[in-house]
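Down below are the structures I want you to see.
No value in this document is a laboratory result; all are computed from the given coordinates. Source: prediction; values computed, not measured. Cβ atoms are built from the backbone, for glycine too; each structure is taken alone.
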Structure 1
Amino acid sequence: MPNPSLSSLELLILSLTKAEKRFFKLQSTRLKGSEDALFIKLFDWIDKRKKLEEALFLKKNPNVKNSQLSNLKAHLHKQLLQSLRILNPDKDLDLVIRNHVDHSILLYNKCLYHDSLKQLRKAKKLAVKNDKTILLLQILEIEKKLALKLIRPDMEKKTDRISRESEQVQQKIGQVYQFSNLFNRLYAHYVHTGYIRNSEEFERVSKQLKGALPSYEEKKLSSDEKMYLYSALVCYYYFIQDYTTGLAYSKKWVQLFEEEPGYRIAKIDMYLKGINNLITGYYKLNMYNSFVKHCRMLDEIYSEHRSRLTVNIRLQLFKYLSTHELNRYFLEGKFREGVTAIPKIAQELKRFEGKMDLHHQMIFYYKFVCMHFGADQYKEAVQWLNLIINNRDFDLRSDIQGFARILNLICHYELGNEDLVEYSIRSTYRFLIKKEEVNLYQRHILSFLRQLPFPSSEALQEGFLMLLRQMKELKRIPFERRAFTYFDIISWLESKIDNRPVEKIIQKKASRFIHKKTMVQQ
């Protein structure tokens, strides 16, 4: 999230590349005719110091009055945005189309209607080709105005055509909005609580889906409509942990882009999101070969288009590639190897500080925790757990926050901090009740930990065996099964009972499962 201590102007300047800064300085000097322009001085000051510090700036620049500073900052911000638009006209298709539309409006205002129409046709051609329906509606509105200025014998016929097109586009936009609004509502629910927790929640979310979906014939939908429909359905089925159906819609989503290669660049963010959901489905279903194949595909896209990617898309790819890099180690059970990847990813997280949302930031922290735990590195796991538990800004993913507290107790148990475990159990239980995250899985673990210290090693072993039996029973119950997504407690208990590292237990299971899945996929 943006750094609250910095203004939007400061954040904008800090986000600029060397090439963008150089172009801005050249453009501004040329326009103003003097390198001493006040807003350039302000730019140089912030660029050098990484912060404005208004009082100091005014002291060092006595020719700038305090009353001028607000307008000066606004002017600099405006000039920077204009400079970025001039420098990057072809990197975003929406900007390319809008440039044609802007030129058309400028020519229209000059009564150069024929030239205005030429620009509009260029914009319309790109909008139609790339399914930019919202921009197309604006283009059609300008086309209506031009039709009234360019009086011709076929004027009535043309206005009828434009009206029909407008109605079709409006209908299409209506469906797109309904599908995208549904996705946003489902995703917002997921970010707040995580996966569906119980039958009541399942009924409520399913009712929300059915009530929000308009009647449609899938074959008749445009690519844009299908894309947003599939995104909503993938979100829903992953939300309720029906990964098989979610994976099927993810395949349909990606297939849209395979059928229309030009569509990939126009909607690259949705293309990448579709591939990411496809990989997520393969990961959740332990389909190792398909998982690795599509991770490679995502990496190739990054390598092929690296020079043309915006910072936003680079961040998106970093999240996807880094998440699945960690997921591959989880699938293989290679925790000690996976731990070596954490410093580089953590460094990139630092580089994207102020740009990444808190939700994904917390997911990375939790994955780091699980990787260290699997490698028997409990102190390191606790360090990352503290970032989740002690951050009061994380008023989201109550599921992860709840399981982080459970894992924290288990880590301190492994570290021999039994007094700390006993002290923390009560606060953990209060948190789970407050967040409505108390389930049988957590009750059984807390009940086990409350018995610390066990009177003898035999009693401890019996406690582990009892907890293992309880967990195996829970795994058969649909909504209780959700808990095992966050922490493989069964493998941990087996490691304690057999006195073997948890990594060895999970590796053996992973090897057997990957071999079995590979045979099925072949």
Structure 2
Amino acid sequence: MRLGDLWAKHGVGALQPDSAETNDLFIFGVTDDSRDVRFGYLFCALPGTTENGLAFCVQAATKGAQAIAVPQGTCDEALGLTEFERGKVVVLRVPNVREFYARVAADFHSGRPATIASVTGTNGKTSTVCFLRDLWGEDGHNAVSLGTLGLQARGRSHSNLEAGLTTYDAKTLHVMLGELERAHRVTHLAMEASSHALDQQRLAGVIFDAVGFTNLTQDHLDYHLSMEAYFQAKMRLFTEHLKTDGVAVINTRDPSGVQVAAAMRSKKIRVISYGEAGGGADLAVLERIPHAQGQTLELAAFGTSYAVEAPVAGIFQSENILCALGLAIGTGVPVDRAIAGIARLSPVPGRLELAAVLANGAAVYVDYAHTPDALANVLRSVRPHVGAKQKLHVLFGCGGNRDPGKRPIMGRIAEELGDCVWVTDDNSRTEDPDAIRKQVLSGTTDAARVKNAGPRRDALERSLAALRPGDVLVVAGKGHEDYQIVLAQDSEGRPLQDSRGRPVTKKIPFSDAKVIREIAAQVNPPT
């Protein structure tokens, strides 16, 4: 790509120096990592919270950068380049380096699935994109989801790696979009959009066919500083990344969702609303009949009632189903076919995932809840699925080297909202697991109902063996994680230390869902 063409498309003002020689320079790639610079690359010096890209301009120039993009107003001295390097490297001063980088990355890594939808909100993004992927799949499309759980097709993962981000960096994202289309013939992609990614312009250059808004509650204020800034970051998905003829699917039960819907309607964007029955929403749950292994839903869709069996539990999951349903309909799936697909949704790993049903009908769910609020929400959500004569069991632990103050609080919540509580280990890291369990137990009072259940596998074996017909067990804390983080020890059981004498940790394989299924295949529960 010629530098002049690149600047004409994405730059502001005249290219400096504005000469035929500068315009004709070839750019062979773009990166924000100076270690990845090759001959003829464009290096984008992104601002960061811990490191500033300006500090790596010299390394980029040394490795062959043809041009360097920096924030507008950056003086030459801040780049650290020699007089000779300043004469060889073209410095591009742009208003927003992150956005500029994302748009150029899209040029170098073109292509995308034919239909892309994205979901934002504080909670529910992961479940919603997984449900949408499945509804598309039921309509015959080659669909995948992308987000916190990585890259997934229905019933299988296409990566062994734990996703480090809900939404990936701009270059990684555009490379993936192109590869999904060209190499894997993916036609439909459902992806999560985090507020951080929207604020940092990681999605610049990506336009969606449909977008969804689940809810807005307090979160990430260490980054956004205010709820208004947090909300405005979410809004960018709708104002900057939605096609003019696209569809916005919005939870109008949420006060912030009402604002989003009004803003979209003012721009003549098609809105599919979902919310409470009687609230005028396009999609609503008229009745929920919970049972141990899921829920029967009576839905209203554009004035018509439908009944469907949903193989997932929880009020919040029924709302996520509505969001996915709206996105499926908004991207061309017929209403009746989309609703019929709900009965064949796959469990979302670690999000009230039905891990096993015992021979006596007792159900075991796995959930990622690892904070006091999250634990309370999941237990309240599951309680309606437990019969009047059955018990709600909860098994959980607290992580080591993380917020010890929440441990007794979570113990109290589990005791208040559960019938039988099994306190076990989570990611103990460098702390003594038994000491953590005792801190959790310090918030409880009923020793008959709350037990120190020991290590996690032992606790799972004990709790599954105790389940009576129709009981429900919620295994909380680790969700989709397939490991435990524990203290590293030598062959004689002594803690290992780093060069500074600090204890070190290691990951060991451990998946709640997998272990539960292994135990369920062997346990002989009471009937």
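Quick look at the numbers
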quantity	calculated
Origin of the value 27.1, where Kirkwood radius over Cα pairs in Å was derived from one of 1, 2	1
Entry that produces 0.25 once FRET efficiency 1/(1 + (r/R0)^6) of positions 129 and 385 (r between Cβ atoms, R0 = 41 Å, to 0.05) is calculated, selected from 1, 2	1
Given -9500 for helix-only ellipticity at 222 nm (-39500 (n - 2.57) for each DSSP H run of 4 or more, over all residues; to 500), calculated: source structure among 1, 2	2
Per distance in nm of label points 7 Å out along Cα→Cβ at positions 41 and 401, the highest-valued of structures 1, 2	1
